[in-house]
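Read-outs throughout are calculated quantities, based only on the coordinates presented, and are distinct from any laboratory measurement. These numbers come from a predicted model, not from an experiment. Cβ atoms are built from the backbone, for glycine too; each structure is taken alone.
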Structure 1
Amino acid sequence: MKLLYTALSVCSFLWLAAPAHAQPPGVDPGYRLEIQKTTLNVTIDGVLDDPAWSAAATARDFWVHFPVDDARSRFGTEVRLTYNEEFLFLAVVCADSGAQIIQTLRRDSRIDDSDAFFIVLDPLNEKTNGFAFLVNAAGAQTEALISINDVDTNWDNKWYSATRQNGDHWTAEIAIPFRSLRFEENLAEWGINFGRMDKKRNEEHTWTRVPLQFENHDLGYLGTLSWDQPPKKVKANGSLIPFVTARIDENQAQGKDPEFQADAGLDAKWAVTSSLNLDLAVNPDFSQVEVDQQVTNLTRFSIFFPERRTFFLENGDIFGSFGMNQTQPFFSRTIGLNTEGAPVPILFGARLSGSIGEKTRIGIMDVQTKNETANPGQNYAALALHQRIFKRSVVRGYFLNRQATDTKESTADEYGRNAGLAMNLISSDGKWSGLAGFHQSYKEGINENAYALTGNISYNGKNFRTFIDASHVRSNYYADMGFVPQVANYDAERDTFIRLGYTTALNMIDYYYLPKNHPRINQHWFGLENLPTFNEGIGLTDWYTRLRYFIVYKNTTMLRFRLNNNYINLQFPFSFTGDTPLPAKEYDNFEFNMQYDGDRRKLFSYDLFAVYGSFYGGSKFTYRAGLNFRRQPWGLFSLNLEQNFLRFPDPYGRADLTLLGARLEFNFSTSVFWNTFIQYNTQSNNFNVNSRFQWRFAPMSDFFLVYTDNYLIEPTFGPKSRSLVAKLTYWLNL
């Protein structure tokens, strides 16, 4: 099987390496809107009766983007645009056939699972960065920063919208403040597109024709918004977001009495220029952030948990887009969190990010943590520079510095630094892309084998898609502000970690068959993937191969079948059970899995997953089951169970691992929410409850009440720690 896959990989690479011919332009030049300034008032109430709309620029005749990309939408969408000194205004009419599907009223949740409308703006018209604003038919909002490789829905800003449901259509009025955007004052043309989610028919529509294999917000396929007068920068463009907190913490595991604390802090945003923003945080607090969703780890390495804190997420692509798969020189969770995910107090943070020219983006960040006995103070500094070349390609560089800052003299040599360059090449139509990166680390006394190389080449066609991701990481490459777990190999017998450099080459080959006029099926998806790993001085140590076949149905359900083979030349004894470690030798694991994803639009839906096969000389049986009850639009109740049964021959033991999660979500309106998340994880020996109440009493201003409780599962069920936090934030425009 390895020989077969090697031959297919070579053919795939040769296909990729062949020159592209006659790359077509992204968008027909006919997608152009001539927008005129209005002196009339526009009331944002969802009722399109304002006189300003009669002379507004109009976009109609949308294309279907999914499940096909070569047909006009059957239900019309019409968008009108105008503007004044402060706002870009939109009026939207979405023709429909009945009651809308509205999955949630909660802001910044997955409201694209509902009937919804969105606008994409590229004020610099460079096809590499932009903004998206989305509102569902019930008025729930989200906004996002868009880059070539990332959609950042954690960006928050003020804008206004109102919707009305009218039986055979629904309407929306939107006002986007120019103060919320970053743009150059003299640019008379912006990139623009509109999109619509039609969940009853499981369709997506876009104004310009966006190929099916790309996201509906792809910046390479925008139309043109032509201004009669380029918008002027809003003079006062800053905001202060002060907050106060009060909390009670109790640590029963350490026998401590409950402690009460009150605190305050400040976030601030300021537009240094119309396209460059300064963000400041003094004594930041992230107590309103939901706890991590726990997983069962059946690998030999650490698990990557996503960042959830807003300060680090906004514009995160500027600093965090340099790595490849598990090789990430920058990972913001290393700042202000310890290795177990517990918060480390941050004294202040500052970030300057945005554009300093038509083709140049910059990011500068500095964060200082508090000096504590268990966690010495650290300063984290990051600099990143992105320079656009050609139409959609980017050259990027970065420098990172972690420096201990407590008062001891020995901390002068306690640092970790990283620097690197990367180049992303993307064809004008987005089908071809490539990446090459060099990364160097610096630590006191370590001068050799301290670098990493990353690379990628990919082709993204409508039917055939493939890529090769390669990483070469030397044993002394450290990333104190990053995430590179595969270098550290745990030796269970000696209870220590051994650093080994490695080289990986992840290759995927996928083919999509799109049956025409099939009554039930949208897609058949056939895939083959392979991931070999070579360790320094050893050779091949891992070879993972997977065959997969997916069926995507028109009713949003999906069936998945996978056959996996994982060859492992284990270098160090390792245990999954806590018993005698498995010996260092060769293992050849085969497994088969099946998965069913249900139709989440229904009142009740369910998901099922099961896998069985050999596992390090023993066997593994895993199943997952999820049950969902959604009462539109106000309630979601879900229960998810995963169990893993590991069986090894004597004396290597056995393990039964259970992960249970329950979620309750109540949306009382588009401004009042209550969510509770419960997790029971026998692998981490923890039962957790996280319950959050949020009241958005004014635009971007919130009151939170958060309760968190943790219990020990073994040897006896009992309390570990709990907290109750009240937090009040207020957004004040300057």
Structure 2
Amino acid sequence: MHRSLNKSCIITMPTLDGVDSEAKREEIQAYFDTCYKRYESLFRLIADHNAYYQKADSLRHPLIFYYGHTATFFINKLKLAKVIDTRVDAELESLFAVGVDEMSWDDLNEAHYEWPSLERVQAYRDDVYVLVKEVIASLPLMLPITEESPWWVILMGIEHENIHLETSSVLIRQLPLENTREDEAWKACTQYTDAPQNSWIEVLAGSVVLGKDHEAKLFGWDNEYGKHEAHIPSFKAAKYLTSNAEFLAFVQEGGYDEDAYWCEEGRAWRDYTRAEHPMFWRKSAQGYVLRTLSKEIVLPLSWPVEVNHLEASAFCVWKSQKEGVRVVLPTEDEYVRLRDASGVPAYLEWTVADTNIAAINLETFASSVPVNTHKHGDFYDVIGNVWQHSRTPMYPFDGFKVHPVYDDFTVPIFDAKHKLINGGSWISCGNLATQKSRYGFRRHFYQHAGFRYIQSNYKEKVRVNMYNTDTIIAQYCHFGWGENSLGVENYPTACAHKALAYMKTQPKRKALDIGCAIGRSSFELARGFDEVIGVDFSARFIQEAGVLKDEGILRYSIKTEGDLEQFYEVNLETFGLGETRQKVSFWQADACNLKSIYKEFDLIFGGNLIDRLYDPQKFLEDVAHRLVEGGMLILTSPYTWQEESTPKEKWIGGYKRDGEAVSTLQGLKEMLGGDFVLIVTEDVPFVIQETARKHQHSIAQMSVWQKRIHAGL
């Protein structure tokens, strides 16, 4: 059953500080309850259960995925952080783990999915709700809450659900109208006034400081931390967000037909989608109507237009030609300068008595409102109503670092393809509503987003580096693709060649490279296999492997000494691997909880994997049924067990039992002996370079296992 929601449930996100731990526990409990119930209440707008299983957007999963995904996120992250040890439903927690954006590792192929019933997913959500409440009630709490605290992971789960509250609402707006129904908690605004005449207002020059430090009072995502400073020359900005009336003029003057207004990407998107107007507009005999969450209304000319970045940019080109000045979208720096000049209060300055500060945090309507409703200084809607597109790509501030529990939140979108949006929308809750939030989307994606145009010649100075400088990623890039100066053969290459040799004359149809990192072993295995699937837990690794597959080239830099660095370019053609690109695919996956689609392999290779898993026994117990009879399992590892990766009680070797030493190979024999025959073991050395003169030299043991014929019969 869906839990109830009413407007009295709306509360603000908890601060991280305080003096009373039990009061903070109650505050977080209330916040979790509100956000979890609110997300479920959104889905009451779906009138037909079958609509959960249809794609509202061809680039997204059906809504049943998102309904399960936010609950799964809690379990997967709490388990990764070692807050809990057991799963609620391993199958659903694999099925709903990944696949929310059109990244190269997101599996959006519906043939790979058998979606569970809504009743099962609801029962799962109910069980997760109970479990998280129990964790909140019992987990020791010390204040302030820091990024190392398990409570940070709980807040992460809540704010992740707030993100999907917004993105799921966009998908519901894309469902056929007959699949939705109205709900009292999600009423749209009924004010349809005439649109105000927009005008230019000068924003004086000034300096901006972006980012926050780790003593900030509110939870934040990784990209919010660090520092960026800039001096912004004066510029002119529109008093109001661009209204439907303003954008209608662009449409009526043939804006969607004139190629000159559109960039190359914009023309390709327009031609592919055959767009003639914004997505949420509909043509009718009486003119345009607007699709809200659950109904269509006559196009409210005074509401802000909702478009993607490409449409907003095309409008600016059209506006430039009409007015004879350079009209553009603001940069993130310019948006912050305008916000500072407007004096709009920060999130923590809002009070219960001042909930009408903006159309944000669901404190007004479940829709936009007229653009002249909420005044902030000389401007309107500096925050709220709709997100505001910027021309700034998502980039890291100086001092950026990932959070180990969610290392792929932002890094995959430091790709110059995602543009920042600013200010929040009417449904932006929690972190999304704060002044420090930073979210980026593909230029063709839709959110509840519009824009404010400005006159400016400012050129921002941000670095979207074509070379990956992330220390861990760079080391693994070099580990996979560099040739070591110590005379040790490239490790993933050596392992792949040995694996192919051990396969001898056996069929080489399909191989699984699990823990593939940057993909060298996957490409090398493809020299002999018809198909190789590389999977890794880290989306950052999969991102780089995907770049190699898609483009054939990968660039990275590593430190040589001090602040000095050396730049490298990997070209598959140089390694004689160009033709393998079509035989290799890369996906993000959890080796301890793989989806059922990973099966019928002739070879499974796990390179330096077993001693980095949070539950290696789960992997070993599961691996046999994913191989064909007679198939090969090849594992390599230096057996450097660490409690940071694997709880000690889950080690399969490297400890004493009843006073006797248990080696990892012995543990492997005990766990695999029923389904496999151990063929051979051998040592394989490897080197990881940290700097030009600092290397880690290790020796892994390779164990080669063959699945028994008719095992278990």
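Which one of 1, 2 has distance in nm of label points 7 Å out along Cα→Cβ at positions 264 and 664, as calculated from the coordinates, equal to 3.5? It would help to have the intermediate numbers written out before the result.
On the way: 1: 3.5; 2: 4.8.
Derived from the structure labelled 1.
Comparing Rg/Rh (Cα atoms, Kirkwood Rh) across 1, 2, which is largest?
Across 1, 2, Rg/Rh (Cα atoms, Kirkwood Rh) peaks for 2.
When helix-only ellipticity at 222 nm (-39500 (n - 2.57) for each DSSP H run of 4 or more, over all residues; to 500) is computed for each of 1, 2, which one produces -1000?
So the calculation was done on 1.
A value of 20.8 was derived for mean count of other Cβ atoms within 10 Å over residues 32-39; which structure in 1, 2 was it taken from?
2
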